[in-house]
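Just below sit the structures, each encoded as structure tokens.
Read-outs throughout are calculated quantities, based only on the coordinates presented, and are distinct from any laboratory measurement. Since the model is a prediction, treat every value here as computed from it, not as a measurement. Cβ atoms are built from the backbone, for glycine too; each structure is taken alone.
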Structure 1
Amino acid sequence: MRSSTLRTMLWTWTKRILGLVFLGLLLFLGTRYVFLRPSLDRDWKVEHAVLPEIRIDGNEVHVKNVRSFVYRSADDFDPRYVDRTYHLDQLETVWFVLSPFREDWRGPAHSFLSFGFADSTFVSVSVEARKEVGENYSVWRGLVNTYELLYVIGEETDLVALRAVHWNDDVFVYPIATSEERVRELFLDMMTRAQQLAVRPEYYNTAWNNCTTNLYDHVEKLAPDSWSWDWRLLLPGYSDKLPYELGLIATDLSLDEARERYRVNDKAKAAFGDPRFSILIRE
């Protein structure tokens with residue numbers, strides 16, 4: 001009898017404690033969502049310190065602060081930004097870049113797009129969590145208004161080479177099968193979004209405002225009947241299977257064969273420092 005009463009009391013107190021913990025967690029999250037506001041003015045990490053400035057003028061897209069860091073290693077680099085003018089009538093291709101974080105599980109990953117022009121130049125657009133000095137990326141912290149959202153516009157010698165050469169993460173660069181008209185619409189949509197974030201900041205969110213969900217939003221505008229929400233948006237390391245199943249990756253290979261064909265790490269290491277880097281990794 002006493003043992004039964006003791007178990008009942010312990011269970012009652014356990015439920016109360018768990019309830020208080022849950023209530024405290026809800027209060028903590030609610031406070032962050034209600035009272036915290038995203039900002040453009042923080043002590044940002046070097047790689048996220050400078051926002052792109054964009055001006056669209058008819059056929060021309062002028063981008064100030066295109067990231068073009070010069071790396072000797074992942075931690076030893078010279079910050080460098082360049083100004084570029086992109087001509088929409090010269091924009092021809094778009095490439096889906098996928099970089100899983102781990103070898104043992106494809107789930108966590110970063111994805112972004114690269115755009116190719118008639119003169120064989122390329123520019124990447126990468127949606128990222130904008131981190132402050134002393135911050136590191138955390139999936140869980142990304143759920144509670146920890147990071148702002150940032151569109152990095154950069155050259156492949158920075159954004160692709162950093163991951164493939166210096167971080168030594170697997171990097172896959174897939175050609176996307178679509179019309180030049182849609183490529184240009186997609187590029188303009190991403191430039192417009194980057195413009196907006198430079199004025200009205202938003203919080204990054206691991207679940208619904210991350211790299212892959214933003215890419216989905218852009219692409220879905222161009223082909224609303226072809227896309228629907230998919231669990232692979234939350235586990236972006238598998239997200240290459242989604243465009244593959246829709247026939248958007250320009251290949252007749254199986255998915256495993258395509259992954260092998262479009263993994264660029266060896267080519268990136270061989271081409272590092274070569275001005276033809278973007279061309280060589282696609283050969």
Structure 2
Amino acid sequence: MFRNITVLLEDKIIGTNFLNIATNIAKTSKGNLSGVYVLPLSRTMLNMPGIVDVESFRCKAEEVREKFESSIKISGLKGNWNYSECRDVATEVARQGLYADLIMLSLAEGNYKAIDNILLIASCPTLLVPPSSTSSGNFKRILIAWKNTRESARALHDSLPLLHEAEEVKIITFSDNKQEKQLLNSYLTTHGIKARIDQKSIDSAVTEYGLPMEIDKVIGDKIIALSKQEESDLIVMGCFGHSRLGDAVLSGVTLEISRNAEIPILMSH
């Protein structure tokens with residue numbers, strides 16, 4: 001269960017459904033919410049009061065704190081507020097996440113650099129929430145995007161608490177390997193989870209969309225389209241990428257879905 005949930009808080013979550021989703025997940029898990037607000041200020045900026053209006057940023061942080069604590073109180077949850085001023089948002093969130101079962105992030109535009117880095121360095125699964133999401137946080141129809149890799153296996157394992165509560169679980173995999181389907185069924189059955197598995201070949205997916213198209217975009221589009229067709233309220237998938245000169249570079253499918261999905265995504269790296 002997700003008993004300890006770390007939530008990255010920022011100005012952009014005000015007016016969105018983000019905190020409602022966070023509190024509902026925490027209530028279902030009987031867990032605690034740890035709100036993390038990071039003001040990305042370097043020592044140089046702090047020593048330039050005439051150029052950088054630090055106090056205005058701190059006032060905005062206070063507004064978010066009040067919103068967070070109000071949500072906690074209304075929901076009857078336990079929670080705590082963690083405020084820090086440092087240069088690297090991703091490193092601070094990952095540090096706080098060392099003591100969490102789940103990290104929640106809002107997919108607001110302008111945050112992608114920090115989000116991508118958190119995805120690659122976090123020690124626990126990460127739940128990405130699109131700003132326009134109307135999800136309640138009660139994930140009853142879950143779509144798993146499977147690939148025969150360590151990242152996908154970890155995402156599947158990390159999602160088990162949610163899969164147990166789901167009413168319907170569907171898996172899509174772009175593979176013709178029949179043994180893979182049997183192994184997936186066997187693994188989930190031992191956990192008491194029934195799932196429908198849809199195996200598609202990459203060639204058929206490309207043909208359906210027409211050529212020429214990048215394979216990663218085809219697969220990403222197909223997963224998103226299926227999530228809409230199935231009326232899924234959560235996508236579960238591995239996060240694929242690497243670090244280049246200190247910045248995260250996500251793979252095509254991961255990037256495609258994280259930027260375009262309209263429902264929350266649970267990712268593990």
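Structure notes:
- With helix-only ellipticity at 222 nm (-39500 (n - 2.57) for each DSSP H run of 4 or more, over all residues; to 500) derived as -13000, matching label from 1, 2: 2
- Label whose coordinates, when log10 I(q)/I(0) by the Debye sum over Cα atoms at q = 0.14 Å⁻¹, for residues 82-193 alone is calculated, return -0.71 (choices 1, 2): 2
- Of the structures 1, 2, the one that 1.23 was derived from, the read-out being Cα Rg over 2.2 N^0.38 Å, for residues 122-185 alone: 2
- Which of 1, 2 yields 1.6 [distance in nm of label points 7 Å out along Cα→Cβ at positions 130 and 170, calculated]: 2
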